[in-house]
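A.B. asks: What follows is a set of structures to go through.
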Structure I
Amino acid sequence: MRESDLIETVIERESRAVARGICRLFARNDIWCLPEMPLRSNRRADLMGIDAKGQVIIVEIKVSRADLLGDAKWTDYLDHCDRFYWGLAAHLDRSVLETEDFLPHACGVIVADGYDAEILRPAPTVPLAAARRKAEVERLARCSLRRQLVGIDPHCAAWGG
């Protein structure tokens with residue numbers, strides 16, 4: 001295995017662990033989410049979910065400083081959610097998230113590992129327009145149902161969008 005492949009594998013494993021910890025935290029708080037949710041903007045949210053009030057939440061997961069500093073398009077997510085969080089591995093220096101480039105007034109921060117997570121800074125609610133929220137919730141529901149059905153019957157993966 002090449003060194004670059006090994007590094008990528010370690011990063012993917014750590015990202016999955018952070019996602020798992022955040023999903024556990026969210027589930028205890030009645031927030032249910034899907035990983036790898038495609039958005040209309042041709043981006044992909046690491047985690048996208050809905051809370052008990054119907055608010056849409058997106059979490060962008062970062063496990064390396066280079067990935068955090070190199071993500072120039074993260075603000076695109078703000079158009080698809082009521083609350084946005086950075087989900088970080090516990091070892092990651094999060095001081096950069098306090099700079100104005102990372103809009104600390106608009107973004108929450110969660111630190112996680114494979115077992116649990118903690119919200120260090122709650123995400124402020126910036127309500128989506130009602131029609132936009134409805135569209136996002138419907139897309140999330142359809143994606144969730146499709147994934148569940150394909151899990152039961154893989155032949156269904158070829159049908160639909």
Structure II
Amino acid sequence: MDIRDAIDADAAVLTEIYNHEVANGTALWNVKPVDEAQRLAFLADRRAAGLPVLVAEIDGEVAGYASYGPFRPQDGFHQTMEHSVYLRPTFQGRGIGPALMEALIVRARDGGVHALVGAIDGVNTGSIRLHERLGFTEVGRLPQTGQKFGRWLDLVLMQLTLDDRPAP
């Protein structure tokens with residue numbers, strides 16, 4: 001497995017991965033698919049902000065991606081980031097998610113991020129367990145905060161504090 005920074009040529013497969021989750025899963029609570037131009041804009045925006053989009057590649061094929069971006073827009077949150085990780089269904093269960101997350105955590109530490117936050121569907125026990133194994137702790141649970149597929153979804157917030165430095 002090779003984990004690298006995403007490039008514009010990855011936009012088509014990133015679109016495919018994202019749209020599969022839109023149509024079939026609850027890791028994303030969006031219901032409208034995106035197009036390749038929107039994924040290119042996403043990549044450009046993250047690059048311009050100095051934020052990573054990492055891709056896991058196996059035998060030349062993109063298996064998934066992970067990224068982080070601002071948790072909230074207010075200035076006081078500038079060292080807290082919300083992350084996401086998405087895999088192609090055929091690559092799930094092979095350790096790719098943990099590898100992407102570990103690489104993302106290293107990037108966050110190196111980039112001066114103080115805390116990473118994951119917002120997870122409350123019934124996604126696999127993701128919750130993965131985050132726990134990586135040192136995240138549950139810091140909040142918001143019942144019936146979102147909806148998708150005709151049902152209410154609970155949001156679980158998990159956090160990993162990356163350092164113990166005092167606030168600037």
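A.B. asks: With mean count of other Cβ atoms within 10 Å over residues 85-92 as the yardstick, tell me which of I, II scores highest. Intermediate values should be presented prior to the final figure.
C.D. replies: Values: I: 20.4; II: 16.5.
Checked I, II; max of mean count of other Cβ atoms within 10 Å over residues 85-92 sits with I.
A.B. asks: Rank structures I, II by distance in nm of label points 7 Å out along Cα→Cβ at positions 61 and 141 and report only the one at the top, that is, the highest.
C.D. replies: That would be structure II.
A.B. asks: Of the structures labelled I, II, which one yields -11500 when helix-only ellipticity at 222 nm (-39500 (n - 2.57) for each DSSP H run of 4 or more, over all residues; to 500) is computed from its coordinates? Walk me through the numbers before you get to the answer.
C.D. replies: Working: I: -11500; II: -9500.
That value comes from structure I.
A.B. asks: Going by relative contact order in percent (Cα under 8 Å, 6 or more apart), which of structures I, II comes out largest? Please report the intermediate quantities before stating the final value.
C.D. replies: On the way: I: 23; II: 18.
Ranking I, II on relative contact order in percent (Cα under 8 Å, 6 or more apart), first place is I.
Taken together, the values in this text are just the output of simple stated rules run on the coordinates, not laboratory data. From a predicted model like this one, the values you see are computed outputs, not experimental measurements. Cβ atoms are built from the backbone, for glycine too; each structure is taken alone.
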